[in-house]
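Student: Pasting the structures here.
Just so it is clear, none of the values below were taken in a lab; they were calculated from the coordinates. Quick caveat, the model's predicted, so the values are computed rather than measured. Cβ atoms are built from the backbone, for glycine too; each structure is taken alone.
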Structure I
């Protein structure tokens, strides 16, 4: 741990010297310097599947296994997805079809499955049993949704005893049958015994969010459709949520991150996410103002998000964050893993984030998320309790 902190501090102290060598007046492009990077497993590809939550949560726990002295593992995301599909279907039918059924979920679904059903390595269960080289759940999701909708409508005027077998038959066809036992590195495991061998203590992890419509330091059920388990999240003030993220990274912990990536400021292929302030008529005069007032709303929006380097960003407050959530401008779109802190050539802070959209972009699957973007668009985080400052930990009402 001391080595990680020392390296981070040395990098931070070296920044002024590095900045002096760079042209900090050039804002036509981004120049990022990693200050802290937490060890993490390889970038994966969810492709055309709504399973970011499984890739996010699995990657996060893989990191935790490494942090605690274990091997760098590649654990199956699709085993977890399969188990959740069945449990979501049972819930949907029991609720007469009056609840959400979809491929989405949350990072908290991973400990739920690992505890109940176990897990297994990727090489044992890849979930690719339908003639595709990578994950494409378009047909699978449509078939499963139609199936459970038909069951819930009770054509026989009651639910039969056969429907679960039929549902699992679909999962077997697309994702593959689940082995009762498997061989891995010379040992025989069940999914449950393999999960137990990983040494994860699930009660050591805390889900955290920040909104003003619930009391601080208490848990509340986060109101998003993909929270199908009805999990509670600790609510903390916005500045303390940021403090947790910074503290965790500074002490060698990665963070599972659920966020809204539908914003035009989230530029995946460019490897950056910003909350640009945009122009204001009050700041313009003369020819610039005359041109601006003639632009359409679409052109003004395009101008706001037409950045290729650092720009001035919005100041995010708890109130503005809440407004975006209540207006559903901030939605539960995507799960990723925060693995570091960086700066640009002007000294602005960013968070280095590992995605699950393959490596075919400028930073090989990573994106630099600005501090304002993180404050505005974070839905929730999931972190080890030792990655939370003690003075905040004491306030949480468990």
Structure II
């Protein structure tokens, strides 16, 4: 298979302008409503699926050019991969190496190799959204595509992006289907592709069995900000000593500057502001729950019977349970990033929470009832979400 006959420099322009303008126009439709009618209407996942496949082919058929960051590095490594049997090194990301060797043995071109990775990157995300937000997969998909990190981890940090998308699917299978065996298999696969996914996997375990209320994780996230400002250096050194990932030391120390994008050092207030949107939504949900509790004079029967915080108040038991778990995972993983935010390549850790960003936002506006004019709020959130990404692109920060 051959790459698209387009100038590599036109790919980000089409991606950011096309998606952002489309999201803003759709957001205006929601803004025109003062109720929840648009969000309550069940929508077919067909258009979301078609949109995903268009972008899979668009980004998957990109040329192996330095404009796409690590794409050129992955292409060079792929072409040098031997098709002969090689011993699997379980101390490294062996599954990705095995997949690369299999593709070479099948005679696939570099373009086909990237297309298959893109299929996994977008496909596993779509699977997760169809399971968790089947009534409005379309809106959830648009939050994913208009996210600040979507393009970067689709063409640059592709191994990280693929592994985190597999984590998304695993979370959906565990939380929705309660199929822990299949979910665990996928999480093992994600870890075997990129070891850094150990962080969200550990956060999932904590959310399922230790921290049952997002409020505790919210306090931890808030505490991570002054902690990072005061002791960010020693914390980064501590994590660097753990050997958390193959390139952790290079990311945290800034020794390897070849990775280009997102490498600015110092406390990134712009990144923190971006990361705060899901935190604000989680806080809004908490505030709404407490307000309703006061009006009802205590805990409602559904919440007391299920033991799920907020059940029967702003959503049904299952929806609140899933939202609470996802919220806790995001808060814990993002707090880790905040604590190492001064590192040269903290974006590599930011994505370990940012991959959940679109899901948290979409789940809150689709499944929870936080505002009376939730359509309007959802519209403004989508517009702001896409506008921020466009702003970062226009200012050269993507």
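Student: When distance in nm of label points 7 Å out along Cα→Cβ at positions 71 and 183 is calculated for each of the structures I, II, which structure yields the highest value?
Tutor: Structure II comes out on top.
Student: Right, next: Consider the structures I, II: one of them gives 16.0 for mean count of other Cβ atoms within 10 Å over residues 359-366 as calculated from the coordinates. Say which. Could the numbers behind the result be given before it?
Tutor: Numbers: I: 16.0; II: 24.2.
Of the options listed, only I reproduces it.
Student: Hey, helix-only ellipticity at 222 nm (-39500 (n - 2.57) for each DSSP H run of 4 or more, over all residues; to 500) derived from one of I, II reads -22000; which structure?
Tutor: II
Student: Of structures I, II, which gives 25, 54, 19, 2 when P(r) over Cα pairs in 20 Å bins from 0, in percent is computed from the coordinates?
Tutor: Going label by label, the one that fits is I.
Student: While we're looking at this one, here's another question. Upon calculation of Cα extents along the principal axes in Å, for residues 191-374 alone from the atomic coordinates, which of the structures I, II produces 70, 39, 28?
Tutor: Working: I: 70, 39, 28; II: 57, 31, 27.
Only one of I, II returns 70, 39, 28 for Cα extents along the principal axes in Å, for residues 191-374 alone, namely I.
Student: Supply the structure label, taken from I, II, corresponding to mean count of other Cβ atoms within 10 Å over residues 215-222 with the calculated value 18.1.
Tutor: II
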